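Only the coordinates and a few stated rules stand behind these numbers; no lab work does. Model, not experiment: these values are computed from the prediction. Cβ atoms are built from the backbone, for glycine too; each structure is taken alone.
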Structure P
Amino acid sequence: MHATGVDVEIWGVCGGSASGKSTLVQQLHGRLGANQAVTIAHDAYYRDLTHLSFAERCAINYDHPDSLETELLVEHLLRLRSGEPVAIPVYDYAIHNRAGHTRVIEPRPVILVDGILIFAVEELRDVFDRRIFLDVPDEIRLARRLVRDVEDRGRDPDEVRHNYASVVLPMHRQFVAPHRETAHWVIDHPDDRDSWLDVLTQSIRM
């Protein structure tokens, strides 16, 4: 129990790009309520690339662990666990850079963190009290990514497909998929989400 009276548990939700991590985290947050849980996306910690041109930022491999300031996320999670609020970065996908302002997060009993690479770095992986891995087939993830990147982020469909084949999939196989084995729970039936939500919510509340 910490000085704030909040006993904090940190849960990590990992999986490939467009595997449904953010959706699961938001659904868990909805069931637990804002007084009990808060969410943090590893994506918020993409490094500040203000010193690079837009073209140079577009060329960065954002699926490699080096693209993220993971050490800052670790620091923030440990501060939340000790009862301190933190100001996390806000990332703007349209400009491939941080937005220039922050979002204040207060400690809550449950911290829900999602990201494709949250289990790839040992120092971060060891922070999580519980680890969940979403194992979704490549073809389903590509179809979802096409919809998301074209409709929400204004990307060209051919560019999305090329990036997936040349960058996303190789990085997934190197840095994401192997950490399926480090998870406490593996969800490999994406259509059975409600049953998993019941199990995970009950486990968190216990």
Structure Q
Amino acid sequence: MIYKIISTITKDSVYIVLIWIILLLELFYALFFIGSYQHVFTSVLGMAIISTPTILKNKYDIKIPKLLSAFIVLFTFSSLFLGENHNFYGRFWWWDIFLHSTSAVIFGFIGLAILQMIFKAQNINTSYGIVSLFAFSFAFSIGALWEVVEFLIDISLGSHMQLDSLEDTMTDLIADMLGALVTVLLAYFHWKYGQKNFVGRYIDKVIKKYSE
């Protein structure tokens, strides 16, 4: 089973293979040397998440933009392996805020691209304001959902992803909100007023590539 998964992943990027192997080694170390079921769970979860883009591509021909695929891998590694298993959340006060902000930016990208492709495919005319509002809501909702995941992991495994603090949760949600807001505003001004920027350009590129 493990061989099949690795052989599938090796068809994609080397960095994905390296991170997958690191998590696999972490799994065996946690299982046989320190007996930490928390590390076992987060390692298995991490391997499952980073394998998803490649499996979707090779098995179901669902193509995910390379930037998004890379982000999924790096975010999973940074949050579960570095953040939780190796206490980067405790070592660096800004680690959690940084991850939430960047994730909100990426999911803002995704929300904007998906909506634009849907409207384009269905020949639906709508305002850029509506697109931006729904994309913001999508990105912010993903951030809120991740907070629920962190809470469930904490109460199930006795971990401290939320640092046992309401302040931490609210800080993360505010970071999600600001990251998503910046992304959708840049896209809005790019489309509405022709103020070209990297957000709008990248979304236009994704829409052109994946809607053909």
- For FRET efficiency 1/(1 + (r/R0)^6) of positions 87 and 151 (r between Cβ atoms, R0 = 30 Å, to 0.05) computed as 0.95, the structure of P, Q it came from: Q
- Task: Compare Kirkwood radius over Cα pairs in Å, for residues 103-182 alone across structures P, Q and report the one with the greatest value.
- Result: P
- Message: Tell me which structure, out of P, Q, gives 19 once relative contact order in percent (Cα under 8 Å, 6 or more apart) is calculated.
- Response: Q
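Taking distance in nm of label points 7 Å out along Cα→Cβ at positions 31 and 95 for each of P, Q, which is largest?
When distance in nm of label points 7 Å out along Cα→Cβ at positions 31 and 95 is calculated for P, Q, structure P comes out on top.
Given a value of -8500 for helix-only ellipticity at 222 nm (-39500 (n - 2.57) for each DSSP H run of 4 or more, over all residues; to 500), point me to the structure among P, Q it was derived from.
It traces back to P.
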- Calculated from one of P, Q, volume of the Cα convex hull per residue in Å³ reads 118, and the structure in question is P
